[in-house]
Structure P
Amino acid sequence: MESLAISKAFTLIEPGPVVLVTTSDGHRDNVMTISWTMVLDFSASFALTTGPWNYSYAALEKTKECVIGVPAVDMLDTVIGVGTCSGRDVDKFEKFGLTRVKARHVHPPLIKDCIANIECRVVDIIERHNIVVLEGVAAYLNASRREKRRIHAIGDGTFVVDGRKFDRKEMMRSKLPEGI
């Protein structure tokens, strides 16, 4: 085993996938890239890490709603572009050619270009750790998308992509919720 700087330890367990989160402050839609996400259990409960340094954060705090869009690997350059500029300075939907779709339960739009979208409401913000806890209220799959591989950030400017799937549902049946 080689020693690794503790400052790089997060690159060993960086979660995924990278997502695009849309917000709306009532006047303007925005989208941000988030690589720190997690599922909280077998329900539609999620958490992401962001804070006041992101332009969208004020809208999350104010409106308590957002949409999580799950991009495919063919959107990698768009995902990076969205994450490296500020909605304070540019309309990211226009700049990156993202297609808005009206959501049914929240004001921020879905992103048609994504594999999937989840409309969410903010249920808690844990300021000490910059964690936003979300409850999904509706989810959509884009069946027309041919590319379905998701992007996972390593955290050092490199990414990996979902690969081959291994089906072990029968072995895991006793641990999975009914209907999965």
Structure Q
Amino acid sequence: MSSIKNLPAGTWSVDPSHTEVGFVARHLMVSKVRGNFADVAGTVVVADDITASTVDVTVQMASVDTRSADRDTHLKSADFFDVENYPTMRFVSTSFDGEELSGDLTIKDVTKPVTFEVEFNGVQADPWGNTKAGFEAEAEIKRADWGLTWNAAIEGGGVLVSDKIKIVLDVQLLKQA
């Protein structure tokens, strides 16, 4: 693991073709369902003092992919994300200490604080002379906090979809000139 001190100051953009915004939920309380959002854009401004850096990321909710067309259609419906009325999810940072990134996550016009545990994977030049940086991050949220409350009781006890959702990020940034 590289030191975050090696991350050059400046403006970076999220590289969507090398970034995954994913989530994990329990299904039937016995297995996990994973999904991701393919359409993500954002800007990271790295300050000389890393703690003054900022993050602003927007995800298009209609780009959800769980490898099941029926489930994706349900997630896009008013039961869950209601993409017709709330097409985006947005995260805007409020603080960063080099290991924890805190900020405001907005889903369906509800904004709540979230803290991600962050791992910096380093900086590298690609073969075309671009400077790239990599990060991984995780946070756990309760979907009900954002009004995502649809569920169904299951015969053996429990519910169809867990309230606890893990957000898993694998992010590559591109340094702007």
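Values quoted throughout were computed directly from the atomic coordinates according to the rules given, and no laboratory measurement underlies them. None of the values given here were measured: they were computed from a predicted structure. Cβ atoms are built from the backbone, for glycine too; each structure is taken alone.
Of the structures labelled P, Q, which one yields -1000 when helix-only ellipticity at 222 nm (-39500 (n - 2.57) for each DSSP H run of 4 or more, over all residues; to 500) is computed from its coordinates?
Going through each structure in turn, the value belongs to Q.
Look at distance in nm of label points 7 Å out along Cα→Cβ at positions 49 and 89 for each of P, Q: the largest one is in Q. Given that P(r) over Cα pairs in 5 Å bins from 0, in percent, for residues 9-56 alone, derived from a single structure, equals 5, 17, 23, 24, 18, 9, 3, 1, 0, which label among P, Q identifies that structure? It must be structure P, since only it matches.
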